[in-house]
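Alright, structures below, take your time with them.
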Structure 1
Amino acid sequence: MSKINILKTLAEDNLGYLKVSDAVAAGLSRTYISRYVETNGFERVADGLYLAPDAWPDGMYVIQARYPQAVFSHETALYLLGMAEREPTQYTITLKAGASTSRLAKEGFNVIITGRRKEKLEEMEKEIRDISPDSKVLALNFDVRVYNEVEANLGNLPAEWKHCRWNRHHGYPACSFPG
């Protein structure tokens, strides 16, 4: 298969999105990929992710491509399972503990961080604010293993954070992001 056909196939198989990592894994050089993207009018939507000019943007695909460990939850999951009539205006994802909140903030997402050690939370909050001063950060100091503390803290979020919920089944916070 020719280099051009490899890139066309990769984009077609991914709803019009071309992931540089997939093309490199297929044996193509970054220089060749860059020329192909530029020549064919692909739009850069994130680091290493490009959208073909004739493809429809898909916010859920972009989130999943950028954060493979993210799981769509709550209203977004209902929509994906055909149990909601319309697509949510904000996507809700759940991330496992240890997910890179600073990377999310760097990409413009607002984040909630939780933990038992107040000093560590303050350090993380400062790091996130330094990386992305425009992102909102909410640090909540409590033990996520204690159900009553989780309910008390996440049940009393400030108004601008009300779209975030606690996933009781998995023990991870979940927040909505603009679609």
Structure 2
Amino acid sequence: MILDQAYFGFTKDFEDEDLKIADLVKRYPNLIIIRTMSKLYGLAGMRVGFALCGSVAVKIINHFGHDLGFNRISEVATIAAIQDKKYYKKISKRIIDDREYLISELNKLDGVKVYLSDSNFVLMEIDESLASRIYEVLSKQKVVLSKYMGQGFFRITVSTRRHIKAFLKCMRMAFNVYQPRF
């Protein structure tokens, strides 16, 4: 069984998560918990992740060999990132605070539904007829925080507070000329 924790670190109980997963791999010997270094740790270009495995899973993985295909620089950067818990705890807190700010501000707009998130992005739903207007305003203002998913859904990345404020300004601009149907 594989548990993907790509968005590890974006919950308020971030510090306790490592203890919980250590217990899980002890309790379930066929469990593999995978994490990427590209989200919280910001090492996306290095294409590195790691796995925590139960005893049975380790035997299976060892049977197939160890060539993981990443270089020494990626390995050193990954180890340094994992060891700097204080820095990444600060980053995690900032992202969580900014995500809560983003959700709070979006919820003030009539006709916007925001789904709760424990990741570094937020899912927003709006009336589909407003989607092109929002996309147009964001493009003109050169704000690239969101991705239109279709059918009125936007995936909004939690970036810096400055970028979030620019995004929210665009949202307000789009809503000034629109009356929601919800």
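No value in this document is a laboratory result; all are computed from the given coordinates. The shown structure was predicted, so the numbers you read here are calculated from the model rather than taken from an experiment. Cβ atoms are built from the backbone, for glycine too; each structure is taken alone.
For distance in nm of label points 7 Å out along Cα→Cβ at positions 3 and 83, which of the structures 1, 2 scores highest? Write down the numbers at each step before the final one.
Working: 1: 4.8; 2: 2.7.
With respect to distance in nm of label points 7 Å out along Cα→Cβ at positions 3 and 83, the highest-scoring structure among 1, 2 is 1.
One of 1, 2 was used to compute helix-only ellipticity at 222 nm (-39500 (n - 2.57) for each DSSP H run of 4 or more, over all residues; to 500), and the result was -15500. Which label is that? Let's see the in-between values first.
On the way: 1: -11000; 2: -15500.
That value comes from structure 2.
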